[in-house]
Structure I
Amino acid sequence: MSKREILFLLSHQPNPRFVKQINFLSTRYNVSVLYYTREYMKDLSCEYSNNVVLSQSLGTVSNANYVKRIGKYINSFMQLKKILQKSSYDILIVNNIDTLALFKISTLSKRLEITRVMEISDLRSHTYTEDIASKVMRTIEKYMFRFVDKLIVTSPKFYDKYYKNMFYGEAFILENKPLSTMIPQRLKKLENDKIIIGIVGLLLQGKPYQTLLEATKNDDRYEVHIYGKGIFEDLIKEYSHTYRNIKFFGEYNFFQDSAKIYSTLDILYMPYDTTNGSLNNKVAVPNKLYEAMYFHVPIITSKESYLGELIEGFNIGKTIWCCQKEELLRTLEHFDFDLYLNNFGNLDKKEYLADDDYEKLDRYIKETI
């Protein structure tokens, strides 16, 4: 019996979350990947399984300017249409309504029997703001969800707070945990003369970053190590050029570098800015939570966030009021490393490894609609 065909059609190049899914599913399906390149994201195509049938960029798009992005989508339309005319897919996985709309338009002349899966990893601003543009976007999104057969969310709060009002089937919760087969083995923790505080991943939370950097600059008790890239990269670089105990290492490859990075860290600083009105910041669950669990690195994050609730529930770190320097300093001075490290050892592996979840994902996406 021939394998069924899966197409990932993504608005950005596959990040570690999608690379995990692509490689896992490619052992059971014929998997093709079409995506748009974002300059701020690392190309991880070198990490694809040899089983992946096709991996192709449809062009580079803007991260911030939505009008320019639409123009790039239009320019790529004929290229996408030709690819879709030559191939037939059983399952489509998209990550937003942009790519779902592109697929619909590109296949108008083609009769399809395909399961369309939407995967949501963030609540974008139009889902919780009330300006005219947001209301228009919500109307478009609700219309497009008529064509969604299955919904995957990385946080249960995404469904509870928003998507339950437009998707009436059962949503599948796929937390962004690592697979045991796709994460490096832990390395022995390095002994540090100072407390090493790490910021790891996309640099998207400027205000709380600045709070940490102001609190620790020129303080010989601490070093701050920053790994990643993103919209606040220039802010980070400015501090690292000015203060000797703030070090910026730039982008990294999760699959190759994560064990070494986490072995150097005493604390993972993983804040969300809860002062800027972002609902996403209050309900998202980042992959760094599960990485910290796996690598046994205690966490500091923000109060009034779902992430904070989870960290307090597992008792593997501290939550503080966002962007309050004095509270952050008190927390660092009284951080109970022994307690948190002991609690990591008591965690069930299912709390931070996704092996069982991906078996359930396979069953979910191939169920007959």
Structure II
Amino acid sequence: MLAAASHLATLSAPTTEDLHAIHFVTGRAAVLRLGQKLMEFSARCGQPGAMHDLAYFLSKPGALPRVPHLLLVSEGGALNPEDPELDELLGTLLIFEQQVSGFGAGAFATNDRSGRSNLIARPGDRSRVAALAARALLDRGAHLILMSFRADESALPGGPPLLSLGASAKSVAQWARRDRTIPGYLPLSASFDLTMAAVGQHTRRNLRYYRRRAEMGLGCRFVPEVAIPRAALLAFNRECMYAAPAGVAGWRYDSLRELAEPVFMGIKDGGGRWLSLLGGRRYHDRSEILWQLNRKGFPEYSLGTVMRAYFIEHEVGQGSQRMYIEGGTPHSIKFSFMPETLTDLVVVRRTLRAKFMRTIARRYIKPDNDLSHMLEAKELEWLPC
């Protein structure tokens, strides 16, 4: 069980190839101190922007309190975890341990369901980094490990297993892996019309139709920079479809201050009443929708579609080249997104506690969480490690 207090620790993770070291950086403050290094390393690994706005993702609410752990995987043991040399890093993993009554539960999960900011390594090293990190967590007493990361672009089917039995040749856990394709991002062109030309005909028609209808029927107008008090956002949230819990809505408002380039925009009707509010961020050459609130009572106007039409047009004007939506979207626009491949890895220790955790996960993890589905998937091959 890992302590909740911020600390730095190092342990060696043996492999069949050569010796690597896993350095643990634990706690929000300790991880944030490495923010600039992590941004530089992600750019080196062909994952630009993956570690931007780290403070936002470290404060994101979850079902249970959790402590972040940054695992630094180095080629040897000489790495300084407080000021790592990037040339010595093989990869990093940001993962969170769930807490119960202030104590670590031994259950670890990555936080970013898109897999973009969980594991940073060069494309050919990502599976190896994931395996080394998982072995290190098991050595630290982990009972359940759930992680998603961007797949190795150079990995070949039928290659060596991701996790092996290790030096002891005694199985302490079982693991399963799968690769899946998700809608990644919408490419943004030099103009709104060019961007729409690459979008599916049905979605393109709806984006234009509902925006025009809202403008004519509601006097809808776009506000690119919203400035409202926190209490006003909380009040609007209560009047919206799929309203967030008050604590989450307040965190959304407060967390905009932690973003390097926040986006807070909305649409109003002709009487000045808010119809939709959207929070997001810009980083690198990308724009991302983090959350959206739409006033209930206007199903015939599809306010969510209207807000996204304005958002896309505005971000094209800002020079963004990609649009992401955190957590994905059920909207038909996802069918125009560029596909990206994720690898999911689940490791379960052979203990009663791990069995209990699987039961708890079924009860408390949202049904749309693809990673948690692996715990019950019958078609997966589970292997010893």
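I have 2.6 for distance in nm of label points 7 Å out along Cα→Cβ at positions 225 and 249, calculated from one of the structures I, II. Which structure is it?
It must be structure II, since only it matches.
Which one of I, II has helix-only ellipticity at 222 nm (-39500 (n - 2.57) for each DSSP H run of 4 or more, over all residues; to 500), as calculated from the coordinates, equal to -11000?
Derived from the structure labelled I.
With mean count of other Cβ atoms within 10 Å over residues 137-144 as the yardstick, tell me which of I, II scores highest.
Ranking I, II on mean count of other Cβ atoms within 10 Å over residues 137-144, first place is II.
Tell me which of I, II gives 5.7 when you compute mean projected area of the Cα convex hull in nm², for residues 209-280 alone.
Value 5.7 for mean projected area of the Cα convex hull in nm², for residues 209-280 alone corresponds to I out of I, II.
I, II: which one has relative contact order in percent (Cα under 8 Å, 6 or more apart), as calculated, at 19?
The value was obtained from structure II.
Just so you know, all these numbers are worked out from the coordinates, no wet-lab data involved. Model, not experiment: these values are computed from the prediction. Cβ atoms are built from the backbone, for glycine too; each structure is taken alone.
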